[in-house]
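Asker: Next up, some structures in structure tokens.
Any read-out appearing in this document is the output of simple, stated calculations on the displayed coordinates, not a laboratory observation. In this text, all values refer to a predicted model and were calculated from it rather than measured experimentally.
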Structure I
Amino acid sequence: MYDVSFGIGLTLLGIVGWAANVLGMPGNWLTTIAAWAVWWLAPMDFRVFVSLPAAIVILGISLFGEVLELAASALGTSRLGGSKRGTALALVGSILGAIAGLIVGSPIPVIGNLVASLLLGGAGACAGAILGERWAGKDWQTSLDIGNAAFWGRLLGTVGKVVCGTIATTVFLLAIWVS
């Protein structure tokens, strides 16, 4: 019974980690840390066990997701000459927008929350970038262009990270339940 309860708890932890990615939080790392902790701490004869190869695969996928998200976000604003202030406010805006999306999307369970969080996270990044670029003294058109790039960078980066998180979480759950 203890093994099954532990497995259910780890399953919920993996799902929470996956869902945190949509908010732009480091949810893949929650799954990665859980996998490595189980590999290191759980005895091999315990029902719930993660092998070293599975833990390494989860780590690699999580790293790739982070690089993908960072590259998509940075390339979007930097190729248009975005300032550090605009980038910082885009990050703050994206987190606030993603949280607002969870609230706005509530009438449509699960899918509504995820889609609204993703879109409003992008809109928050756009608004933050525009505000930061205007604050830095750039004209409206340049600020709007950088804001548009921040929106698409955030959207594509988050989608890439969520895809990586889906793969990492699947490997984690398979390692727990099929091993």
Structure II
Amino acid sequence: MPQITRAQKEAIVEELTELWKNSSGVLFTTYIGIDANSMSQLRRTIRDWGGVMKVAKHTLIKICVNKLYGDQFNLDALFQNSPTALIFLPSDFPAFLKNFNRLLRDYQMVKIKGGIIEGRQLDGEACVALANLPPREVLLAQVTAAIASPITSLVYTLQSIIARLIWSLEAIRKSKGGE
């Protein structure tokens, strides 16, 4: 494998930094055992969804992260024993993550190792959990239902008390011979 020059390394770091600045976050994935045709198809699908997939050396990725965030993140655990592909997320990253998570069923060699999304470091499980969240509209409906639930219960309870009072008064009226 040919050595790359310092200028080429700087260009790669600059490219990664620009991509990172223009994205909502980055997923770190491993791709051990995937063939070249599958990798090309995976890159094309990610590009169609608005993301970008790049492969870079760990040291260059660390330089890029240090340039953007300082020493806020420790990525050593993500980089152990496997090559890393970076997936730069589009602005609508929840939908992208949901689609990407479904896509990984077809590409079982690709695994999410972790990510940095909107300035927060997540491990692989957290990224998958984020991908499995329902859409925003569903979450808002669930929160609204949870907030409205006690009020609705109170209304039904009060309605029940009033209905029982009316039934009792009706029974008393009938027992006294009233019409």
Structure III
Amino acid sequence: MNTEPKIYRGYGALRTGRWSQADADYFVTGCLQRPATGLTSEPLATMVQARLHELETSGYWKLRSSVLMPDHFHLLVTLGPQGNLSEAMRQFKGPLAPMLRKQGVSWQKNFYDHHLRNGDERLPTFLYIFLNPYRANLIPTGRKWPWYFCGPDDWEWFGRMTDESLPFPEWLR
């Protein structure tokens, strides 16, 4: 009898140990099939952002922060009462797939998620999401990235930490 643990690679490794919990915070990253870009081009970017908010209205999650990048996205969400992250992501990515195909791109099959526990500090995740387009040199520090979102409750505390909705230069060192 083989007693060695099964080693998962690729997409299977991402799903290993994945569990969802209602009212828990998750940092989620999803990508376009590489080397494609176009997630921040119109009208696709507007549709992606609208879908994020539709899932909040439907109760799948509370969208706390998000950023669209040309080839990927980052989210910080609090799962809704049904507490199923995989289903929420299916509901997010699935309806957008036909529009992506029209643009000649597609989603990667899976996504990365990290469950933030009750004692985990949230500020590093908010900063990571907020600073992502600046650190990628997609926009100068004196301009706002149009595809960034922070929920009103979180912006109340996080927005006060910014330089009038812009990053401080020392944040990018």
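Asker: If Cα Rg over 2.2 N^0.38 Å, for residues 54-93 alone comes out at 1.13 when worked out from the coordinates, which of I, II, III was used?
Answerer: III
Asker: Here's a follow-up. Out of I, II, III, which structure matches 0.96 when Rg/Rh (Cα atoms, Kirkwood Rh), for residues 22-125 alone is calculated?
Answerer: III
Asker: Assign the value -19000, calculated as helix-only ellipticity at 222 nm (-39500 (n - 2.57) for each DSSP H run of 4 or more, over all residues; to 500), to the correct structure from I, II, III.
Answerer: II
Asker: Suppose mean projected area of the Cα convex hull in nm² works out to 16.7; of I, II, III, which structure was it derived from?
Answerer: Label of the originating structure: II.
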